[in-house]
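Each reported figure results from applying straightforward, stated rules to the coordinates on display, with no laboratory input. A quick note: this is a predicted structure, and the numbers were derived from the prediction, not measured. Cβ atoms are built from the backbone, for glycine too; each structure is taken alone.
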Structure I
Amino acid sequence: MPENYPVQKSANEWRAVLSPQQFRILREKGTEPAGTGKFDKHYPSAGVYTCAGCHAPLYKASHKFNSGCGWPAYFDSIPGAVTRHEDRTFGMTRTEIVCSNCGGHLGHVFKGEGFNTPTDERHCVNSISLSFSEEDSAAEKKGDGERK
């Protein structure tokens, strides 16, 4: 059942603006191999991670922490930026996270792993689902989905 997100595009429209790897992950709920993403070991002091599909701000650099899991990890998102869904694939129940602006698959969120973070959550996000801006001001502007 499709959800109503502010940014709506057909599969062909997404294919026109995403690389094949981005399409596989953002639109088909794929996963990049652990340790291969460009943001796994990226720890800037400031900035904002945005959705690679629609450019909506998702995570502040200050949300990022080193979980050692092989994917970028964040303890929280920008309020309202990420939507959670129950994911029952692979015979288990997990919490999928998607961009609230376009519905692009980001990864999964895990709770109660004991990390010394304010939320005791780990948003395990595919690097390919993200872009990065050194400008913190991006977090103040909600992505309009049409920026290039």
Structure II
Amino acid sequence: MIRLFLIALGAGTLFGAGLAVSGMADPTRVRGFLDLGGRWDPTLAFVMAGAILPMAIAWLIQRRLATPLAASQFAVPATGKLDRPLIVGSILFGIGWGIAGLCPGPAIAGLALNPSAALVFVIAMVVGMTVHRSFNRSTA
């Protein structure tokens, strides 16, 4: 249990540091990327492109492992069809991301970097997750 906690802590710390160093915890930068008709900021595109190589390497490594390092089996979700909940959820996520300039990862990192700006988003995110869970018990 402690090993799993330490792995999660290390991964979360690395992710948060990456967000901070790349500037992706700054909502202004994210909104600048989404502002195609104004002062477009391509920084997020470079961050996304930079994530492709490490992820490709991780998938190659995962395919060669019989089991993960901290679990008895891999929990890789099957690719499913595009259904209404996925599409509606994606639209809501995109609208929220565009308005706030934050998504869950940068919002949590933002609590450490700029708590006053991130706190409202994190509270709304937790409320939304709670409402979803109360209406959809299958995800609990």
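Taking -1000 as the value of helix-only ellipticity at 222 nm (-39500 (n - 2.57) for each DSSP H run of 4 or more, over all residues; to 500) derived from one of the structures shown (I, II), identify that structure.
Numbers: I: -1000; II: -23500.
Label of the source structure: I.
Highest-scoring entry among I, II, by mean count of other Cβ atoms within 10 Å over residues 67-74, is I.
Taking distance in nm of label points 7 Å out along Cα→Cβ at positions 3 and 35 as the criterion, the top-ranked structure out of I, II is II, with the highest value. Rg/Rh (Cα atoms, Kirkwood Rh) was computed and gave 0.93; which structure, I, II, did it come from? Clearly, the read-out refers to I. Among candidates I, II, the computation of mean count of other Cβ atoms within 10 Å over residues 27-34 that gave 14.4 used structure I.
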